[in-house]
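Structures incoming, each one as structure tokens.
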Structure 1
Amino acid sequence: GVNLWGVIYGVHYFVPLMLQHGEASHIVNTASMAGLTSGGNMAPYHVSKHGVVTLSEGLFHEFRQMGAHVNVSVLCPGWVDTK
């Protein structure tokens, strides 16, 4: 759903503009601690957040190899009790 595809669509739209612009740019994607761990009863959520982390890390390395001036970070906030 939107957890992963929202990030994919955002990157798909903005990265070409950043590369064309040629100046230093920074992408900050938001995942969660679920992108760094796994646990029961929430597998689809963990999968989507792991996808955001992996996409972000992959783009970081691809831009470095290209010599592009686009940096990538992924924010992984901790758990929040929403009761």
Structure 2
Amino acid sequence: MSASIEAKGSCLCGAVTMQAQSMDTEVGACHCSTCRKWTGGPVFAVDCTSDVSISGEENITIFDSSEWAERGFCSKCGTHLFYR
């Protein structure tokens, strides 16, 4: 069983802030063509439980990148925020 931590972050302009209360410490990586196009390289991500709070949701734009995934970014500064 892995440990969990609390994390806070924001987009570059501060319009969107996020906080994860119970975030897994294991990091996953994806290097599929979609993730490489999205980030310019491989994606390194952590799995957050449902304990994620977001402030500034009105500043988030969602892009349906495939039939099963969507990506969120700040509509003001363009910062990549999440993949789900």
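Read-outs throughout are calculated quantities, based only on the coordinates presented, and are distinct from any laboratory measurement. Values in this document were obtained by computation on a predicted structure and should not be read as measured data.
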Read-out relative contact order in percent (Cα under 8 Å, 6 or more apart), computed value 26, structure in 1, 2: 2
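Hey, Cα Rg over 2.2 N^0.38 Å derived from one of 1, 2 reads 1.10; which structure? Walk me through the numbers on the way to the answer.
Details: 1: 1.19; 2: 1.10.
It traces back to 2.
Suppose helix-only ellipticity at 222 nm (-39500 (n - 2.57) for each DSSP H run of 4 or more, over all residues; to 500) works out to -2000; of 1, 2, which structure was it derived from?
Values: 1: -18500; 2: -2000.
Of the options listed, only 2 reproduces it.
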